[in-house]
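The following blocks contain the structures, represented as structure tokens.
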Structure P
Amino acid sequence: MKRIIIDTDPGIDDALALLLAFSSPELKIEAITTVSGNVSQHKAHLNALKLLEFIGVKNVPVAMGAEKPLLREPMYAEEFHGISGLGDAVLPEPALNSDKRSALQLIFDKIEEFNGKLTLVAIGPLTNIAGALLLDAKKVEKIDELVIMGGAFQLTPYGHGNATPVAEFNIWHDPLAAKIVFDSRLRIKAVGLDVTTDPKNRLTKTAFSNILKANNVRTRLIADLCQRLVEKYDGMSLHDPMAIAVTVDESLAKTSKYKVEVETKSELTLGQTIIDKRRYSKPREEDLNVEICTSIDGERFLKMFMERIVME
């Protein structure tokens, strides 16, 4: 069993990722930390509490993290995720209480508690992870692995941006934080748009209709979360659930290591994740800092998602 902390900004696909994570016996979720991204910190944190209460989880601490990117003002994605962040879903105000610790203190405490035998799964902007590194890089570097949903690496036909033509939203929202994380000594695996937007890995309208046929409490929530997006985009990319799935089963993904740099200054290419593919200018092995998912077994991934997301 893999012990993980999920750093998240719920978010429609974050909500699906949490449903998948807590339905996966291979994972032991030790904490949830929230970050500004898809919506404000206040909304993201409230959504995380609502979702855990919906799932029936009572003993996992949920701590508040960064309210804004390290340097720039936040740019939310409410036009995509809805004003609340949860599409058209309405969940009751939670009785669950927030953990009194900050997200960074909770991360540090869990690293100490489990002697570093811990995986961080970041499915929002990397502000909290960068903040932890700035405070105590040596402690954070004790973790086994950081799995992120982030980046557009142009390694497949689908590896272009969504926030801009070249930048993926999580990286674009706080590019300086992403640069700090990618420049660290952490062992990083990136599940980026190169694989999450590949048509063979997306939730189709047919699959979505099959989810709805189950007609239980979970699927009614999924309907309210996703219906508008599925209809608008003829299906839905499962960005954050894919990061959870790869954490559950590494064999779902084929990966390659690259040296990744993040653009932090240009208005045109801010947040772009740049890799050097030049034939005659190969980086040294020790400079290859990110293991990037280049393909996903879509059939197995979607089977896992469908089987676990619908369970009551």
Structure Q
Amino acid sequence: MVRFLRHVIIDTDPGVDDALALILALKSPEIKVEAVTTVVGNVSQDKAHRNALKILDFLNACEIPVARGAHKPLIREASHAEEIHGESGLGEAMLPEPRIRSSEASAVNLILEKAYELGRGPTLVALGPLTNVASAILAEPRLVDMVAGLVFMGGAYNLTPYGYGNVTPVAEFNIWHDPEAAKIVFESGIPLKAVGLDITANPSNSLTLDRYQEIDRLGTRRSRLVADLCRGLIKRFGIVQLHDPIAVAVASNPDLVETGRFFVEVETAGLLTRGQTVLDRRPRQPIERRPNLEICLSLDSERFMKLFMERVVYE
């Protein structure tokens, strides 16, 4: 019998790399996925929710509850990244309509329900904007003490050569999409581990053309899905950045990364700097500016890619 080291709740906006991350999560024996909640981000809430159901259905993970979350950021209008992820959000993948029924609970209620139920403290894993997580904290401030922590994909911290923005020069998409939600989460006191562009945009941690061609040649049910998900990105960029799979890998195998602790604030008002994650590098800081984020600084690329191929691609 496998002993699960941690229970996780995944909040996601599938999204090509979110879909890959869901597969990785369901195939990682170190974690047990207790629930999936969906949020607007890469695509609309309706598409994100349908895509999450489709991926879980593909993996025969019908027992996992899937709940709808935010249709828009806390105070802003929704944006999307369909120009990156395709009109459906799943690249060129064509999956049947899901047989799984959605949970009757909202995303916030499901997060809180699972936090109450799992007394030893689940880990939240956020792969999209932090709207649902912030809403859950606002609804139940005690959530920050009820969970083991939050591992999230988000931010650009300028701690490596790759730590610059991908939607603006200074902002990463998930934080930029709902900076007010990110600000609430960053200031909440919840234990935070940030998997940002500093490591996920590193080409050494990405799916290369050679690796993609290897996947495409396998011809299995799972490899065909992965190839279809990634084909458009490979054609366009020659590489697929594995942002969300890295976040799931860090949640399941924390020793894959080296980290550092820093004090970080989120810019919400700047015309040019909306969503910037502003890291305080000053050697002497007021006591109230104690580190609030554990930020991933480097990844064991070879080990991660081996894990990705074994768990996501091979059957």
Structure R
Amino acid sequence: MARSTPTLLLASLRPEQWTKNLFVFAGLIFGGRLLDGGAVLVAVAAFAIFCALSGAVYLLNDVADREVDRRHPLKAMRPIASGRLAVGTALTAAAAIGGGGVAAAFLIGGDFGIVALGYVLLLLAYSFALKHVVIVDVLTIAAGFVLRAVAGAVAVAVPIGVWLLVCTTLLALFLALSKRRHELLLLGNDAIDHRRILEEYSPYLLDQMIAVVTASTLIAYSVYATSPDTAQRLGTTRLGATIPFVLYGIFRYLYLVHQKRGGGSPAATLLTDRPLLACVALWAGGVMVLMYSPLGR
């Protein structure tokens, strides 16, 4: 059944990937502004802007990679690769959505607008150059997550905690490396034809990197959750109680990557695996209860 152009455009914006932009709310939650109605509205607007910006870059990326995507077992079904969405329409929409998103970002604030613009430029650099540079490719993906967190903090005018940025960077690296591993195993001998950078990786190398990042993530979060500085800034001495959720979440994700051959899409993995989704929900709920109720004192 044929789909309309607006429906195809929406699919190309990849709304299933917008969960990545939830990192924008980190500043709101960990900055103690969750009960501030005005800050919540600003954070929601920042989230919407980042969804628009990431969607615009996805459109440009799909246009640039359409020939390669047509040989991919999954990406061949994307609207642009399959020919159902015209290239000209996609480029026009990308320019309009991206330009509108950046303009809206500057309406929220100059600093937020600069971070949002930097995010777009970083993703464009990744799409057209950096994704072909070994190790730099996954570091760039991680930087995109960090900029989301920074943007969220800037939008609601709260300090950006160093340890929070460290944890965000390590978690993003963990997800990016797991995705590379999934691509390498899924595509097998055809991997290089679909993504040239995969020639530079091997499952063993990626497993070593993932092991390092996994341990670093757990240590960093544990230090962050139990440090006196965190207790003073967040107003709770019991954030360490959330460490078991982080342990289970990371171990569950590793199980899905190694035993279920998952990890190709972190967003899809989160939304389709109920134990992982429940773990993230419990972690988020635990953090908010500890920070915003007498139980955390």
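Every number here is computed from the coordinates shown, using simple stated rules; none is lab data. Every value quoted in this text rests on a predicted model; they were computed, and no experiment measured them. Cβ atoms are built from the backbone, for glycine too; each structure is taken alone.
I have 0.45 for FRET efficiency 1/(1 + (r/R0)^6) of positions 34 and 202 (r between Cβ atoms, R0 = 30 Å, to 0.05), calculated from one of the structures P, Q, R. Which structure is it? That value comes from structure Q. A value of 56, 42, 37 for Cα extents along the principal axes in Å, calculated from one of P, Q, R, originates in structure P.
For distance in nm of label points 7 Å out along Cα→Cβ at positions 18 and 282, the highest value in the series P, Q, R is held by structure P.
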